[in-house]
Every structure is written in C-alpha cells, then in structure tokens.
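We did not get these values from a lab; they are worked out from the coordinates using the rules stated. Just so it is clear, the structure is predicted and the values come from calculations on it, not from any experiment. Cβ atoms are built from the backbone, for glycine too; each structure is taken alone.
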Structure 1
Amino acid sequence: MNQLLFHNGDSVGCFGRTRNPPVALAAELPPDLSFSFVHSSPPHVKVAASGATGADAALVAGLPGLRSAMAWFKPETKNRGVDNVPGPRAAHSCNLVGNKLYVFGGWNGKKGLNDLHVLDVDAMEWSCPAVSGTPPTTRNNHATFVVGTKLYLHGGHDGSKWLADLHVLDTEEENWSIPAVAGTPPSARACHTTTRLGRKLYMFGGYDGSKCFNDLDLLDLDTMTWIQPRVSGTLPQARNAQTVTVVGKRLFLFGGHSGNKHLRDLNVLDTETMTWTQPDVSGAPPPGLRGHTANLIGHKIFLFGGYDGRGRSNDLYLLDTETLTWEHPPQSEFTPGGRQRHTACVVGNKKLFVLGGFDGFKWLNDLHILDVGKLEENAITNKAVTSLLSNLRRLLNNPALFPDITFVVEGRPIYAHRALLAARSDHFYAMFTSGMKESREPEIVIPDWSYTAYLAMLEFLYTGSVYDLKADVALELMGLADHSALDGLKALCESTLVHNVDVENVCTLFSRAHRCSALDLKNYCLDYIFKNFETVQHTKAFDALGSEPTLLLEVTRETISRSKRP
C-alpha cells in the first residue's frame, strides 16, 4: 500500500515520491503514484555566502557588517510552569490573537498532537491554559483562521483518516466548541489553506488521500454559511501545501505540490470579481515549493523555507506586490536552518515569528524572529555593496584595468591584482611575499589545473561567489580550493555537489571528498551509498573503490554498524 509521508523519511504532510516508503505512515496516497525516494541535503552542509547563483548577493552575505546578520535572531523566552514550551513538531498551526501566539497540534515524528501552547509576545512567556470544552482530536496539516478573539480550526489528518470538522476556540472564555454552520461544507482534506478577508473565509486546495483540490469554498462569517462561489479566469492547478496571502482585495496563491511536481506559479484571485489571473512577474522566482510560509509585511510577501523535492530550504524570498518583482535577500549564519511545514506569524508591523517544522532529519521546536526593519536597513546598504561587487567583477581578467599579475593556465592568460588576492587569501599572500620567483615575476604559469577552474577560484576571491557553478566544475574546483586553503570555496563546492549526487557518481564523489578532506560531502555520500547499496554496488565507480581499500573498508564498517542498529 502506498502511503502519504508523515514520518521521518521525506515530506511531512504532503507527499514526496519514494520507492520504499517507511512503515508507520499516516495517510494513503493514490495507488497509481510511482515512487522514487529523494534524499534531502543534510542541514550541516555549509554554504559559502548565499550560494552559487546570485553572485553579487553572495558577497554581500559574506561581508561583516553588510549582511542581514542581526535581522534574524533567536529570542529568549520564559516558561510559566513545566513543559509549557511546545515540543518538536511540524504541520502544526500558530496564530496571533491579540498579543498571544496560539500553537496547536501537529506531528512530532511518532504521533499526531492536539496540545495547546500560548506565547505572550510582550512578556515572551509560554503557558498552557486550562481550556474547557471538547478540544479537536489529534491532527496535523489542518488549517486555521482568526476572527476577532476566536480561533477557528478546520480539517487536517489524525494519523489514520482525513478530517472535515470545524472547531472554534474562544480565547477570552478559553473554551473549545463546534460552531453551527449551514450550506454544503468542504470535503475532508489536509494541507489546504483558509484565508480570511473581511467577513469572508476562503478555503482552497488540499489533499484527501486520493486527489488534490483546486476548488474554492467560501464561508460567510456573518451567517456561518458555506458557499461554493462561481469563479472565472484561469483556475490554478489542483495542489496542496500552497500558501495564500491577502493583499488588499486580492488573494495571492503561490506554490504547493500537484501530486506529481512542485509548483512555482503565482495565481491571484480578485475577490470583487471572483476572477483568477496569472500575472507576469519579474525577478528570479523561488523554486517550486511546498510546506513554505508566506506573510504580508507592508506591500511585500515574505516567503520562507519549504521543500523543493531535494532539500529543505531556508531561503527568504520577497514578492513586491506593487511592482510584482521577486527579490532574494542574502542569508547569514543567523538564518534559521532549512525546514518545511513550520509556521510564520507577523507580530506588530515588522517582526516575523518562525516556529518549528521538519528539516529532513528531525522535528523542530526552535523559535526565530526576523526583524524586517533591520532587513530593510540592510537592503539600502546592500545596494551600495552590489555596485561595489559589479566593479570588482569588472576588475577580474580585464587587461585594461591595471592588472599587475598574469596567471597562464592551459596557455591562456588570466589577469589579476596582487593586492586583492593577498588580502583575500593566505595562499596568495604567502606566494607574493615569499621572496621566491612567484613574488617577482609578472607572469606565473599554473600547471595541473584547468583554465575554467582557476578562473572560478579567482572569481570567488574577487566576488565571494561563483556564478552559475556547475557540478563538473565544482568537482575540480573543490580540489583546487583544498590545495589553496580556501575553506569557504570548498564548502560552496560541497553544497553544489551534494545536490548532484546520484547512483553513478556517488562513489567517485566519495573518493574525491576523502582526498580533499571535504567531510560534509564525504559523510553525505557514505549515507547515500548505504541507503542505495543494492544499485550502487553494480556501478563501475564502486568497482574502482577496490583500488582504495581504506574507503572500501569504511563503507563495509558503516554497513555492518548500521545493520546492527535497532
């Protein structure tokens, strides 16, 4: 029986495609779906600056004082009593009512939850209020919305079945109840969205174990009547785990999963005309994502995290809803780790509270805050830095801009500047101050490396990134970075190669990572070999490991060790 993954192998709540889905799963997938397991990249793989693309943004991220380092921070919280802090979970809900965040339910890797935790955002103190009435049953991937001081909760999955029930928590009376509704209610589902605009509640999408939805249900909050409105325009593709964000009188829908692929389209519903459109958007959009969050702050939608089928993201994307332009601010070491099915709530005008989620290996209960005000301040500074980076990029390999050193690689010249290289690299500083021939000659011949790899290394030293880094270049460049003691560049290459591991190349990458002391990549490859051993052992690259008995012994020991684990 094929199953929807609410477990520790792939996606929480919304299905991935897996050849051997884990047991103890929570919900059935349609039987016609084939599976292929996709391993997410480990969260400990370090990425230099902000990645291999978006080159100028990458160095902005790497320059002290010029990155969004303090825009993200982990707040200190107090705990009123015992165990009031929510335990690890994903696919939960978190809603702001007054000055309190209400966290309900979710999945912790073993079971569904129906506990309620409250964070007073003024005192930053957690509590578990004693609530009367009958609470909702355990569930995850439910949908919530707030009306005044009342928190409504719909549907989800309880670990064995899909739900269609509607509950309401009166946060003043601290009482759960089931509201009376009229009309035809939506069918059971999870991974859907409920979005309130004025006195109307709009429900879209979701998954019920056999299909995804693209129907729109409307709850009139004055009469508490469900309506299936007539809509026009181009209907969005059926999906689940999408986001829907209110912008004026419009609803902005992004991403989700169709059952076959991750989606990256933007759809807009005009609630006055009930017309769907797909507007033209400029800038580089996020990849197809599910389980991300999207919140409106000012006139920009802040999209964070999610799962793209390969790994859990910690990227932040901004959609300017006035210009319809995507922006991608640089990361910093303070950015939360990658995750999906977390929650994000806007508190005040400029703070985004991110809680929990699933990182591909474990369920989380960490709390992070994005100070959008500081992010905006950094954006102003970053414009000046972007101009600086553009000028630095022009310096590299430009004979007209006063180079004082020429590297000859594969018979081709690369023009560079001693002062810049010495300031950016101990390797080059030693080369130029050693008193040896290299410190005096205007031209240095470089053996053993390709022109492409050497130019890419210099690009990293000039700009802090390598634009459009390909896997084949990254493999050689990792060795060059190790030779030149450029740990940041080596980490960037590791990150690129991790996302390109497959059955045919994993043993080659394992061997190369060992020689380059690229431990993150090596450990990832070792894990991949173990999990896919039945197919990896038949490849030519695996046979080649016979010439490296130390590595072959390492694979054997790991296999024996894991086979003994319960």
Structure 2
Amino acid sequence: MASPLRINPKVRRIFSKGSSLLLLFQRTPIVQMILPEARVMGTTGVGELVKWTVATVAGLGVYDTVAGATTMAQIAPTPVVTPLNAKAGTSISLTVQVTGAPGNPGSWQISSGSLPPGISKTSSGSTCTMSGIPTTAGTFNFTLKAWENSGNSGGSISKAFSIAVAAVIPVITANPASSTINSGGTATLSVTASGTSPTFQWYKGTAGNTANPVSGATSASYTTPALTATTSYWVKATNSAGSDNSTAATITVRIPPAFTTHPASATLNSGTTTTLIVSASGTSPTFQWYVGNSGVTTSPISGATSNSYTPPALTATTSYWVKATNAAGTASSNTAKLTVITPPAITGHPASVTINRGDTATLTAGASGTSPTFQWYVGNSGDTSNPVPNATSVSFTTPVLTASTSYWARAANAAGSVDSNAALVTVVSPVNTFADWQASQFSTTQLADTAISGPAADPDGDGIGNDREYVFGLMPLTADPTPAPAIVASAGQLLITFTAKAASGTGYTGKTRHYALEYADNLISGAWSSPAGYEDIIANDQNVNYNAATGGTSQFYHLRVWLTP
C-alpha cells in the first residue's frame, strides 16, 4: 500500500554529473528516496535546477522493480504448480516466504477466499505454512497477505494462491447385515464407507439393481417399514470421485403359522385307526399334537411332532388337535373327533309265538354296539330276499296273519352287521271256551247267577248240566233229550245210526267235536271198546252207520262225545 510521500527538510539535493541515479537514505523514519537521472540544463557549471521525482515505499510495498524490492513466493512444495493439487484425506503443506523486506512480517491474513476445510496456517519468521488434511473436495482460491505489523496493520504485500482438493472415491468398509424379524416388524440397516463425504442412497432388491430406490433413504442407516415378506436392501455410496455398492442385506420375515388344512374328523370301527394330517403356512412351523379339544394343552402326545399323526388302535371315541409354532407365533387347529363304532351283537333274539288266525304278533330283537339300525325280513335267518317294508326298529309288529310265518332281524352299523335267529309265528284258528258259549247262551243277569249259568246247573231241567249241554251242542234253556244213537234190528243184523254234529256256532270257534261208538260185554265191570274205525269220529254233521250181527253174547253200546281243544 502506498503512503503519501513527504520531503523531509533534512533531505539534501545532490547533483552529480557522473551518475545516472542517486540514492539518499535516511533511517528516521525508514524512507528510501529514489531520484531519477538529473538532466543538467547547461554544459558548464552547476546552478541549474534539476527536475526530479521521489518515489516512496512505506513498509514492505513494492513500487518499483529496482533491486532490493519486497516479494512473496511459494517455496514448498516445488516445483510450483497452480493450482496446488491435493487429495481429500491426505496431508498437504504449502509454504510461502516474503523476501526483500527490511524485517519479518508482523502478521499474516487470508484476505479473500478460504483455505480447504482441515487446513490451517502457521507462521515463523519470513514464512507462512498452510498444512493439514483436507476433508472437503473442491477448488479453493484465496489471497494470502503479509502485514508489516501485528494485528494486520501497517504496510502489506499479498499474493493469490489456489488449492484443488480431489475427492477420494467411496469404499464400503462395513456392509449392511442381514437379519430375521417377525412379520410386521422393522429392521435398521447400517453401512460404513470411506472416501470423501459420500452420500448414500438405499435400494430394494439385489445389489446393483437400481430399479427400486427407497425414497428419502439417503443416510448411512435405514429403518425399513413394517415388513410382511422377506425383502433385500442395499446401499450405494457416492461422491464426485465415484461410487461403491454394498452387498445386499436380506431381511428374512418370519410369518406366523396359520392352518390351511385342519385335521378331519372320522368314524372308525373299534380296534382300527386312521391318520390325521394338517397343512400350515408360515415360516417353518413345528407341530405338537394333543388329546382333547382344541386349545387344551394338558395332554400332549409324546413324539407326535410332525404335521401328521396316527393314533393307536381305538376302542373309544377320542378327540385330537395340533398346535403349530414358530418364532413369530402359534396357531391351533380345529378339533378332530374320531368316533369309534362298536359292531353290533344280538343280545336278545325274537321269540317264537302262537297267535290266532287273523291276529298280529309283536317281535323284539335286542342288539348292542354303536347305534345299530334294524331291518326285519320274512323267512329263515340270513335270507334277505324278503325284507319287510318300513320294519326298521328294534320291534316289529306283523301284519294280520292267516298262516304261520317266520321272521328275523338284522342289526347293522358302519362297523358291521349281525343276524338274529328266526322267530316262528304259528297261526292257529281261534278257540272259544265254555265261557264264550255261556256268554252267547245266557243274559247278563243269568250269567251272574251260577244256579242258572254255572257248569253243573240244569236250567232247562232236562237232566243235562250246562257243561254237558256245551259238549253235546245242545241249548241250555231248552229241554233236549239225551243224544243217543238209533238202533234197528233186522234180519239178524243190528244197525246203529247217529248224526255226528259238528262243533259250530258261538262258543265253538276253533273247536272240534269228536264221537266214539263204544261197546262193553257188561255194564258193571266190562271195559269199553270201539269197533275199528269208530274210535274217533270227527264230527262234520255226517250220518254214521254201524252194523253188528245179532245173537250170541249180549253187548252194550253208547256214544262218547268230547271237544278239542
């Protein structure tokens, strides 16, 4: 910086013919006067004023190119290259020296621009050194000024410099780590990279595939959103010098188990088994089977740890279920009920029975086993050619029967079937009794009086009691002669005739009247015998004739009459 020039009164004018340049020094203050050549106005003598010029240098300012002027120059590194090339992260040093000054600078200043971050300046004597490890890439232009005095005051000299800091290409030094999370969880991924101030961009997919950048994921760490499926991520570190890709980190998502196929209930014959099978989604679930209803864990089955289970042979209905488990959770299957069926066994066979013609019979069969069903058949046991329609219960009532018929039943369930014995329903004609005859012959009042309607009573006074009236087929209230055969003797022959009266009418249903013609040699001790063919005559209202020769031994004849049944 130039200072106004003042001519000290002490300065003397010096003229010399033999010199082209005169120098005058005076140290208080330090002033250097430079007088150009004095042109003498005349050729003889002195006395002519000379025209001169004074230039002044205050402090260290250079104002002329005369020898001894002050300069500022780079002395290291050499050779001097502008700009000075540096690399981020690598130490550099730039030393500048001021020469030609009457003294060392009192202070140094970056008067414009700036040093690269990481670089600082120090001074010693006539030199100033800027050194350190630059951290930021770029070209940094600055002006270095040396001041005469401390505090950046007095005269000064300055010079422009430039440092070009090259970025260091990023290098991934620690890749993001793969991990495993439960479905719905998140994961935080981190990366470490060397190089100059790298920036980051995370991507979804395989390393190097930039098709799916993650919006806003531009730092060295990244927290994923809640994930429900396994996903891979990677990151690219970039600066002006280049880029580097990390490896991909796979976030494995554990999906909690869920049953896609439940164990199926089934019906089994006693002593058999089946296999229960399930399917479950989720990440590698393990299984544990239990006895009981779903969710009840009090009865785990030892060793039953796969997706299928075969129970032992079962004799009773049993329920099973299975639990699927992984690190993400558990799931319980539905209950599978294995219903065990016991095959039927006949515990009571239908009994044979006798009924009157036109009646029905109810037959019953008993069977054990699991809920057996029944089907009745006509015929012998095992003959299924004549099933009885709608006869499907444990008891069966026959239709009205007019002929003896056999029936049997089959008990069946899913475990098998068994046949009962055949029951014979014997059909007989209806048989009246003496009481039926009484009811048809006497009034209610007479029936109440046994002297009239009793078996031994003889209300018609014909000497034949009511019970005998019934056997002979007579009327109890009308006197009838004792039934006796007619006997006619002719031409040495004895003809005996009678009518075999059939048992018919009220009181005789199902009854048969029998006659026997008998004879004896005497009435006191003789045994009664019947002629051949006359010992049991079935009455059918037919006339019966018997011829016997007369003469010789006397014989006595009578008729014996009875009812069956």
Structure 3
Amino acid sequence: MTTFCINNSIKDVIMSGAMVVVSILLFSSTVITVLGQEVIPTNNTVGGGFNNSATGEFSTVSGGLDNVAGGRVSFVGGGGSNEAQGAISTVGGGAFNSATGVFASTVSGGFENVASGKYSTVAGGQDNKAVGEDSTVGGGGFNKASGLQSIIGGGTFNVAEGQESTVGGGRSNNATGEVSFVGGGESNLAGGNDSTVGGGGFNSALGILSTVSGGFENVAVGEDSTVGGGEGNQAVGEDSTVGGGAFNSASGGVSTISGGFDNVAVGEDSTVGGGVDNNATGFRSFIGGGLNNLAERECSTVSGGASNMAAGFFAFVGAGRSNEAIGSLSSIGGGQSNKAGADGSFIGGGFSNIADGPVSSIAGGENNVAEEAYASIGGGFDNLAQGESSTVSGGQFNIASGFASVVIGGSNNNAKGEDSIAMGKNANAKKDRSLVINLGTKKASSSKIGEFLVSSTSFVIQIGKKKVTINKKNLQNFKNLLNNEDRRHLQHINNKRQEQINEQQDKINKQQEQINEQQDQINKQEERNNKQQQQIDELNRMMTNFVALSSE
C-alpha cells in the first residue's frame, strides 16, 4: 500500500479546492496522511456541515452536524447527530435519528427515531421505532412497529407487533395478531389474526377475524365475533355479536345481543334484542327486550315484560310480569304471575292463573287453575277445571271436576259428574250427564243420572206473543195438572178429539169415494163421445166420396 503525506506546506492547496490529486486517490486503495491523520478513501461524500462522517462505501452526508453515514451507499441529508449505519440506509434529517437496518432502512426526519429493520421506514415524529422487516411508522411519538410489514400511521405509544399488522393512530394501541388492525383510539388491542379495532378506548379484539368497532372496554374473543360499540360488552362465542349497549355478553356460538344493559346470550344461535338483565340460555332462544327475562330452553321466546321465564322447549311468553311458561310448547300472552306448567298449556293473561294440565288453557281472570288435560277456563275469579276435558266459562268459585264437565258461569257451582253441566249459583251437577240450572236462592243438586234440574222463582214459557208463567202461586195447579186424575182427564179429552178427527177423516174418505165415482162416470161419457165423433167422421167421409162419384 502506498502512503502519501500531505504536510502544512500543501495544506493551503488542499483547502483551496485543488482536489485533482485527492480525487484520483479516492479510487485507489492508497492511505493518505492529511495533517498527520491517516484517511482510507471509500468513495464517500461529505457535502458540508460540521463534524459529519461518511465512513461507509459510497456513503454520503450532505450537511448538518455530527451526522454519520456508516453503511454502504448510506445517506444522511442533514440535521444533527443522525446515523445511517445500514447498507443503503437513509436519514433525511432531524436529530438523533438512526437508520440501522441491515438493508434499505429509512428515517425521513423527526427526533430520536430508529429504523432498525430491513426495509424499515420512519417518516417522522419522535422516538418512533420501525423494528420489523419492511415495517413503517408514519409519525407521531414513541410508536414501535416490530412485526414483519407492520405499519403505524401516527399517534403515540402505539405498537404493531403482528405480521402485516396496522395501527392507524391514537394512543397506546397494540396490534399483535397477524394482519390485525387498530384504527385509532386509546389502549386498544387487536390480538387475534385478522382482528380489527376501529377505535374507542381499552377495547380488545382477541379472536381470529374478530372486530370491535368502537366504544369502551369491549372485548371480542370468539372467532368472527363482533362488538359494534358501547361499554364493557363481550362477544365470546364463535360468530357472536353485540351491537352496543353496556356490559352485555354473547357467549354462545352465533349468539346476538343488539343492545341494552347487562344482557346475556349463552345459547347457540340465541338472541337478546335489548332491555336489562335478560338471559337467553337455550339453543335458538330469543328475548326481545324488557327486564330480567329468561329464555331457558331450545327455541324458547320471551318478547318483553319483566321477570318472565320461558323454560320449556318452544315455550313462549309475550309480555307482562313474573310469568312462567314451563311446559314444552306452552304459551302465556301476558298478565302477571301466571304459570303454564304443562306441555301445550296456554294462558292468555290475567293474574296468578295456573294451567297445569297438558293442553289446558286459561283465557284470563284471576287465581284460576286448569289442572287436568284439555281443561279450560274462560275467565273469572278463583275457578277450578279439575276434570279431564272440563270447562269453566267464567264466573267465580266454580269447579268442573267431572270428565268433560261444564260450568257455564255464575258462582259456587260444581259440575262433578261425567258430561255434567251446572250453571247459575250453588248448582251441583253431581250425577253423570245431569244438568242443573239454579236461579234460586238455595242450593240445587242432581240426584239421578241424566237428570235435568231447574230451580228458579218463576218459569216463563213464551211462544210468539203468548206466554205462560209458572211461579209459586200457580205451581200447585201445575202439579195437579200433572197428577193421575188430570192425566186421565187429559187423556179423555184427547180421545174425544181423536174420535172427532177420525169421524172427520171418514167423511173425507166418503167424499173422496164420491169424487172417484163421478170421475169414472165422466170418463165413460168421454169414451161414448169419442165413439160418436168417430161415427160422424166416418159418415162425412162416405158422403164426400158419394158426391165425388156422382159428379163424374
């Protein structure tokens, strides 16, 4: 290696710009001693500034202060205390920035930024770090893009750790999953692969393809789960969704909570539309809204109201308060404190009604009970349909205890016998197929099978405008009419009338015989007339022929 010494005698020549000799030496491996210091030329350039150093091959420092271009083909445009140490690294300007990546790292400007990953870029800002390969920080402060091809657009204290993860901006956001995304907001985490947090604060999208659009302290844990917004909501199940509201939890697969407060959708495919403290635990169960409702079994439904429970398969409660549809396919339309306890049972509304028999029904009223299968109560108060297929249409304190028995309204009636019917007040149809109608003031009871008993203060029969009244005053006459002597008298009258009818019928028969005889005579006369007419016609024909022959 050839060494050239440049002493003070030629110092002025060099400093005056006579670079011909120096330029020639830059393309050789010659060591030059300049003012007592050895310099190894590396085809580098320092354009100006103060205390700058271009030590890498083909490196360049355009200007500034205390800048270093140490990597091969590295470049520092200006600024102060910047370092471009990686191959083809670049620092455009700013201060205390470092482009140290193995290859093609870039810091455009800003303060104390570091691009240490291969192909990494920090566009500007302060204390930003692009650590991952092909990572990018656009600006802001104290951001770190450490994942492969990760991006941080701006903001402060954001981290993009996952491969191809992105943080658009905001503060203290972290995108750790692969291809995860945080748009902005504060302290949000996109931890699942392909997860997204749009904004808001302290939200977490942890499941694969999970999404939290915004809000505060929301969590999307399940795969493909979504939280639209609100506060403290959780989408835990796969494909689960919470639209908004606060402190809602959709933990079942494909479960949905549209909104409201403190609602839970645990069952698969379960849904809560809104309201407060509602719980849909059954498979494909549904709660429309209201307060503290429970849809417990498969395909059970509570439309609304408060403290209602649909505990049977396909059970339904429409509205009201504290209603319980426990049997499978049981239904309660509304009201309060009603219970449909058997399969297929139904209560339309009212208060404290109980339908415990299979396929039993209560339309409404209060404190009514349908105990047996197919029993029904129309309404009223404190009625009991105790027999199978029994019916109480209404009234109060009525009991239909016999099979297929019926109480048609009124009060304190009892249809005890099979196929028996009671109506009025204090009517007791205790025998099978008996009908008791009590319109009086005392109790009335049947005593025989098939008996028809009517008790009243009066009995009126009306046909057209005419009517007959049977009451206490003329009841004895009616009894006398029905006793044996009167029945014989009536029979005698009927016999006489029958004789008269028979005589009249005889007269009619005789008249009919006379009519028949006259008709026979008429028919015979008609025959004689026909014969005479035939003879006249024959005579006319003969005379006509005779006249014709005479004229010839």
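Percent of Cα pairs over 17 Å apart, for residues 317-364 alone was computed and gave 68; which structure, 1, 2, 3, did it come from? It was calculated from structure 2. A value of 407 for volume of the Cα convex hull per residue in Å³, calculated from one of 1, 2, 3, originates in structure 3. A value of 7.1 for distance in nm of label points 7 Å out along Cα→Cβ at positions 157 and 357, calculated from one of 1, 2, 3, originates in structure 3. In this comparison of 1, 2, 3, the computed figure 2.5 for distance in nm of label points 7 Å out along Cα→Cβ at positions 397 and 509 is attributed to 1.
Calculated for structures 1, 2, 3, distance in nm of label points 7 Å out along Cα→Cβ at positions 85 and 381 is largest in 2. Sorting 1, 2, 3 by relative contact order in percent (Cα under 8 Å, 6 or more apart) from high to low puts 1 first, with the largest value.
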